[in-house]
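Have a look at these structures, which come just after this line.
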Structure P
Amino acid sequence: MKLLCALSQFSYWFLAVRSTLNVKRGDLEALKGLRISAAMSSPAMALRYMLTEAGIDLERDNVQIVPPPPPYGDKGFMARNGVDALIQNLADAYWGNGMRVALGESLGLAKLHLDLRRGDGPPGARYYNFPALTASDRLIEAHPEVAAGAIRAIVKAQKALRANPSLSTEIGRRLFPADEAELIAGLIERDAPFYDATITREAIDGLTRFTKGYGLTKGVVRYEDVVATQFSHLWKG
């Protein structure tokens, strides 16, 4: 597998807390003693890593990572899980993407505490991961024009959304629950500066540190081993 291009820059992980908690945004010490809801797969893994990097020991500091309520709807929508964890008093905070935070804020139930993309969290946390378009080596070798076309489409979409975030609303209404669809344009407008297809060496270095730190990879991982560099000229459109 190779990364063809970035969908956006930096890690898209957020932590929200109950709106009634008297804590200062970005204060990692304030997480001690809290119950934090997170999906038990990759999201919880990233949360554990972030807490460890922040010097927080789950047992010593009485931090509990708890599973969220089940997803709802025929498509298994998960964005509301964080809000539901607060409503059902399963957690004091929740970890997830920007839509989860936006839903909590719109209902007055939650407030943003950590935004890794914008530099919150331990040093270097924004480089834990980033959303990317990935393709198999087989496809890249056999159909390079398909890979190139996909990158061009991503770059075109990024430019269109930066210019007019409201384009996302109509699409969102066809795909997502109504309360989420109406928030998408605001999220995209806020994050438009991060819509860049470039994959930097710094991003891969951060991703490699994260995967090695969690035991997912070993040895040296070169930039060229991960990124389909032959398409880099397409990243800026």
Structure Q
Amino acid sequence: MAAKEWYKSWFSSPYYEVLYHKRNEVEAAAFIKRLLQYLNPPTGSLMLDVACGKGRHSNELADIGFDVTGIDLSEPFINEALKTETETLHFFVHDMRLPFYINYFNYAFNFFTSFGYFNTDREHNDAMRTIAKSLKPNGIFVIDYLNVHFAEDHLIQNEDLPIDGTVFHLNRWHDEAHFYKKIKIENAAHSLENTFTEKVAKFSLGDFTDMLAYQGMQVQEVFGDYGLGHYDIRKSPRMIIIAKKMVR
């Protein structure tokens, strides 16, 4: 597996869905509901879901009454998402580093640390440029990312998770710039063994503020959890940034 494209191989693996199937959907739905109450977007607003996966959150937004477009690098994910496509719900296989629609969306979202996977700062800046350019002037971007200091303090180094006949052996560590998670997969029934390594950049609030500013966006608010609580650099589990595309 090419290290520079770990996310392509891992996100296309059937084991990815098995490992993360226990993500709290109730919590996620409650977070999106709170977020929409805070943003108060008009019905029919055009929304972009960046790194949408199989489209679960895109579907939730469309069901509420918004026109939603989801993009993701994973073709298997988008093929699954396309099964729910409607006149107000659209999906495309697309690399966030490459230009998409220009000055089109009112809102853009990047949920649940679906950023920070690339090898270079230039690639991350390219992704941020894609998002910024996709927004209309005064458009709003919300990025939900891990809080680096909290993640460092609460890192579980080794963990074994048996799920539906598959055992996931997880080994986590970090260096100055990244968090890593090595995932060794054992499935006795199919005599399979695979290993993947996730890698996520340690982006601070300052890093995001600079990236956003370079693309003409200004941070409006920062929350520290899915209840939209106050952001504390050491105590908050999340870093949820609300930014606006400024009129030039």
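Nothing in this text is a laboratory measurement; each read-out follows from the coordinates by a stated rule. Nothing here was measured: the structure is a model prediction, and the numbers come from that model. Cβ atoms are built from the backbone, for glycine too; each structure is taken alone.
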- Parent structure of the calculated result 31, given that relative contact order in percent (Cα under 8 Å, 6 or more apart) is the read-out and P, Q the choices: P
- Message: Quick check: 12.5 is what I get for mean count of other Cβ atoms within 10 Å over residues 57-64, calculated from one of P, Q. Which structure matches?
- Response: P
- Note on the structure: Rg/Rh (Cα atoms, Kirkwood Rh): greatest across P, Q for structure P
- When distance in nm of label points 7 Å out along Cα→Cβ at positions 41 and 153 is calculated for each of the structures P, Q, which structure yields the highest value? Q
- Task: Supply the structure label, taken from P, Q, corresponding to FRET efficiency 1/(1 + (r/R0)^6) of positions 89 and 129 (r between Cβ atoms, R0 = 25 Å, to 0.05) with the calculated value 0.25.
- Result: P
- Item | Value -12000, calculated as helix-only ellipticity at 222 nm (-39500 (n - 2.57) for each DSSP H run of 4 or more, over all residues; to 500), assigned to which of P, Q | P
